[in-house]
1. Taking distance in nm of label points 7 Å out along Cα→Cβ at positions 40 and 168 as the quantity of interest, name the structure among 1, 2 where it is greatest.
2. Just checking, which of 1, 2 has the largest value of relative contact order in percent (Cα under 8 Å, 6 or more apart)?
3. Looking just at distance in nm of label points 7 Å out along Cα→Cβ at positions 48 and 64, which of the labels 1, 2 belongs to the structure with the highest value?
4. Where is distance in nm of label points 7 Å out along Cα→Cβ at positions 8 and 224 largest, in which of 1, 2?
5. So distance in nm of label points 7 Å out along Cα→Cβ at positions 176 and 192, computed for just one structure, reads 1.9; which one of 1, 2 is that?
6. Using the calculated result 1.65 for Cα Rg over 2.2 N^0.38 Å, for residues 80-119 alone, pick out the matching structure from 1, 2.
7. Of the structures labelled 1, 2, one was used to calculate mean count of other Cβ atoms within 10 Å over residues 32-39, giving 12.4. Name it.
8. Can you rank 1, 2 by FRET efficiency 1/(1 + (r/R0)^6) of positions 200 and 216 (r between Cβ atoms, R0 = 25 Å, to 0.05) and just name the one with the largest value?
Structure 1
Amino acid sequence: MFESRCGVLCGSCERREQVHCKGCLYMERPFWGGTCGVKSCCEDRGIHHCGECPEFPCRMLSTMGVEQGFDPAPKLEQCRRWAAERQKCPIREIPADELGPALELAWQVFQAYEAPDYGPEGAAEFYRSLHDPAYLSVLRSCGAYEAGTLVGVMATRLEGSHLALLFVDAAHQHRGIGRLLVSRAMEDCTGGRLTVNASPYAVEFYRGLGFEQTRPPQVTNGLRYTPMVWDSRCGKTCHE
């Protein structure tokens with residue numbers, strides 16, 4: 001998943017907290033209060049980052065920061081990587097009559113990584129939800145595919161405003177697939193605001209994507225979760 005418009009890896013930036021920067025994806029203006037030509041250009045063109053632009057690499061991006069002593073090459077290469085990620089692992093919507101493999105993937109990953117935090121009651125509740133026709137009927141599900149094989153699944157509800165499921169096959173984790181799926185959910189949430197009830201295992205993952213906690217950890221029918229939200233419309237999270 002992309003982290004900026006220009007190729008900067010915001011999650012690795014040592015100055016981010018010092019200058020109170022949440023990243024150009026989540027702020028109307030850069031942290032210094034001026035205007036970033038690259039950010040404005042991407043947003044005017046309706047693209048996520050420079051690697052998606054047919055004019056990449058343009059002069060503006062290639063010379064960005066040079067006068068201040070920064071080497072633009074790492075940013076250019078990162079934009080190329082983000083563009084390649086989407087081509088290598090396409091994401092497409094899963095029709096209701098093809099949900100079986102996606103639900104089986106979710107159950108297998110749940111048992112391996114999340115069930116230990118829940119216990120028998122929570123595991124039984126999650127299994128019930130995966131087999132509840134009424135619940136499944138309100139989900140919009142997408143899958144990530146590598147070489148035609150399903151390797152990750154994401155589902156939203158409430159007209160795309162709530163991320164209900166996110167699971168990546170164990171053999172394909174730590175390769176950015178989860179980030180790609182969340183990115184798709186962010187793109188699809190028409191209100192620019194996406195909530196999630198993060199499992200204990202996933203809280204830090206979501207935090208790294210710009211989600212913030214809105215309430216203390218909760219327990220419902222044995223399921224432990226932390227309510228979190230991502231909001232594209234403001235520099236800081238808009239709590240409920």
Structure 2
Amino acid sequence: MPDSSTALPLTWGLAAYFALQIMLNLRLRLIPAAAPDRHELLLRSAFANSVINSLFFLGLACILLLAALVPQPALPSPLWLWLLGSLPAGVMLWALQVRLLGIGRRLFGKSSFVQPADHLLRNPQDLGQLNRAALYISLLQPLGHELFFRACFLGLLQQVFGIWPAVLGTAIVELLLRLNPPWALSVLISSGLLSGMSVAGGGPLATICTALVCGFLHAYVGAWQALRSTEKTDAGT
């Protein structure tokens with residue numbers, strides 16, 4: 001049997017994450033229902049919560065790695081080839097996610113939940129708000145997510161249980177943290193592909209670069225579409 005005690009720091013980290021979610025959700029409930037700008041306050045608070053979540057994963061991953069509480073990830077070899085390959089891989093991952101989200105919506109219907117950053121991109125109040133949402137999607141979210149799940153979570157599960165249980169376990173936990181039926185296919189397949197890239201020798205550095213490219217396209221294509229639709233609306237009036 002594998003020594004599951006090695007997973008205790010990471011388990012406590014995930015427990016802290018769920019405790020954080022309870023506090024952040026309570027924070028949203030404190031916004032008065034009668035507030036005239038309640039919708040805007042909820043949106044901004046939800047976006048702030050998303051930023052806090054990514055910073056939590058980023059900080060937790062740094063602590064686990066610096067304290068050597070998880071296996072130390074190796075650089076991909078050859079480094080230049082993996083980093084160069086992460087560029088087209090990010091483009092393909094983004095295109096696949098768009099396709100899978102479309103399939104998910106057809107299978108499960110449109111979700112009433114839209115990520116706050118995506119909502120801000122589609123309905124920007126000003127350029128600063130749009131840039132903050134795009135920066136979060138293209139940099140902070142993929143960086144924190146990949147550092148935790150590929151550099152820490154996947155690496156530890158692989159050491160304890162082996163490759164395939166680690167890839168499957170990582171995908172399941174990612175799905176539970178983003179539990180939304182229309183997103184299920186996208187989350188599971190994206191997680192499997194990124195974990196497979198890491199296990200194949202790319203390591204978390206290659207998956208971080210791939211996720212950054214994917215996030216950049218997600219953010220700035222979304223921003224471009226939002227600005228284009230705003231321009232059409234203005235032209236129509």
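1. Numbers: 1: 3.5; 2: 5.0.
Largest calculated value belongs to 2.
2. Numbers: 1: 18; 2: 30.
Result for relative contact order in percent (Cα under 8 Å, 6 or more apart) over 1, 2: largest is 2.
3. Working: 1: 1.6; 2: 2.8.
Once distance in nm of label points 7 Å out along Cα→Cβ at positions 48 and 64 is worked out for each structure, 2 has the highest.
4. Working: 1: 3.7; 2: 5.1.
When distance in nm of label points 7 Å out along Cα→Cβ at positions 8 and 224 is computed for each of 1, 2, structure 2 gives the biggest number.
5. Values: 1: 2.7; 2: 1.9.
Comparing all candidates, it corresponds to 2.
6. Numbers: 1: 1.65; 2: 1.59.
Label of the originating structure: 1.
7. Numbers: 1: 12.4; 2: 8.8.
Only one of 1, 2 returns 12.4 for mean count of other Cβ atoms within 10 Å over residues 32-39, namely 1.
8. Details: 1: 1.00; 2: 0.60.
Largest calculated value belongs to 1.
Bear in mind that the values in this text are calculations on the coordinates, not laboratory data. No experiment lies behind these values; they were computed from the predicted model shown. Cβ atoms are built from the backbone, for glycine too; each structure is taken alone.
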